[in-house]
Structure 1
Amino acid sequence: MPGSPHSLATESGQPEEGAPSHFGVSHLAMIMDGNGRWATRQGLPRLAGHRAGLEAVRRLVRACIERNIGYLTLYSFSTENWTRPAEEVGELMRLLRFFVRSDLATLNRQNVRIRVIGEREGLAPDILRILDEAQTTTAANTGLILVIAFNYGARAELTRAVRYLAAEVAAGRMPASAISEAAISASLDTRDIPDPDLLIRTSGEQRISNFLLWQSAYTELVFTPVLWPDFDATALDAALREFGQRQRRFGGI
């Protein structure tokens, strides 16, 4: 595996003096697309693209710390990804295990707090243990909050929220009239996470693929042709500058 987990950021986990601007982005969401196409262009198997993509994750985490971005949400594995070939799914699970084993101590030392969102039911016990370990180990940290969307689908998340609220009404714990936008938001996986300011998708695809549908109602979208394994601080800064040039009216004038 190329690169070192110790290259994520400074040992203090704090942005260095004179760090680049985040252009007002407090929460960055990322759809990491293009691993397979990157590998094909390199004459490599698709699995090599996923391994290269892990190094891009490390670069992005470091860049977010340097730019003092508060939240980074990564669409790491969707509920639809289970339909991929078994070998590829197995490799993605191995990469998750590898990432936690190799990078967790460094992320913890750098004051990064890990959060995991998504459906837990049906996941292998060892995967659940890994996800829980990552969250527990970093729970007291106060720096970048790294949100891992794993086995995540926005429609499934909304369905869980609706079922929870319906059960509350049926049990008499709340009236139906109390179901509001705020109540729905409070029932989502992201209940204590602010909505993303900017969502970037790599590889040139222009859709959000069932990712943070509710939360992205007023999120700015940037689609870049850069394939995920090639995404770096320069590509991030280009997207941040584009965000900085937009006027966010939130439905107003």
Structure 2
Amino acid sequence: MHSLAGKVALVTGVSRRIGIGAAIAQELARAGATIFTTYYHPYDIQMPWGGSQQEAQEIVEELHALGVEAYGYAADLAQADAPEQIFHTAQNTFGQIDILVNNATHDLPTTLFELEAASLDQHYAVNLRGVLLLCQMFAKQHNGQEGGRIINLTSGQNVTAMPKNIPYAATKGAIEGLTLSLSATLAPQRITVNAIDPGPTDTGWLSDDLQQTLTEQAPLGRIGTPNDAARLVCFLASDEARWITGQVIRSRGGF
């Protein structure tokens, strides 16, 4: 287990127990980090998996049960001032943020022929603008003495085509380019910046037929779990990963 004792982590998109965000928050907590989470329930209720208003706070209570301080904050990253509000609240609650995990995402399946400007703007606002502004806030508050960690979650848009998720693929693809440029920008502040592509992951979005198909195709005989991504995030957040920056790590189980 990597030790993150004394560190404070901000993890976005922590609203469902079976989600990647919850697994990341729990893994960082087990390593000793204090956890500040964000969530946005109105997005979940639009999706097939749904979600309860209480679940995000129940996750925070489960983090407390792991013996760390934790706080959950409702925030709509589609709002331009949300990143600043998130950071101010997190800093007022726990002080300097040492680890930023950009996990929150917006993905409403849309083909090229269905695409409307409003949908594209919504994807851009959450998946790219929100991430970049959170990274900016992180860099502004960081004193560079201990070294900081930014970890972005991306997807498989550069591995396989996503014709039914055009705005999602476009904005997540931008995250990969952003990760490389930010790593060079923030290296003088001893902040590493990396991205993770976790591949097909069972977080409740897969239909039974699609899950069976993917499992049959899986080189390792299964699809990913949220804990697979969480363990890699914990490593990248640790001192052991201080020499790794500017990378997009495809932790896809061979997919």
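Every number in this text was worked out from the coordinates using simple rules, so none of it is lab data. Note that the structure is predicted; figures quoted are calculated from it, not measured. Cβ atoms are built from the backbone, for glycine too; each structure is taken alone.
Things to note:
- Test item: relative contact order in percent (Cα under 8 Å, 6 or more apart) calculated as 27, pick one of 1, 2: 1
- Comparison of 1, 2 - label where Kirkwood radius over Cα pairs in Å is highest: 1
- When distance in nm of label points 7 Å out along Cα→Cβ at positions 119 and 151 is computed for each of 1, 2, the largest belongs to: 2
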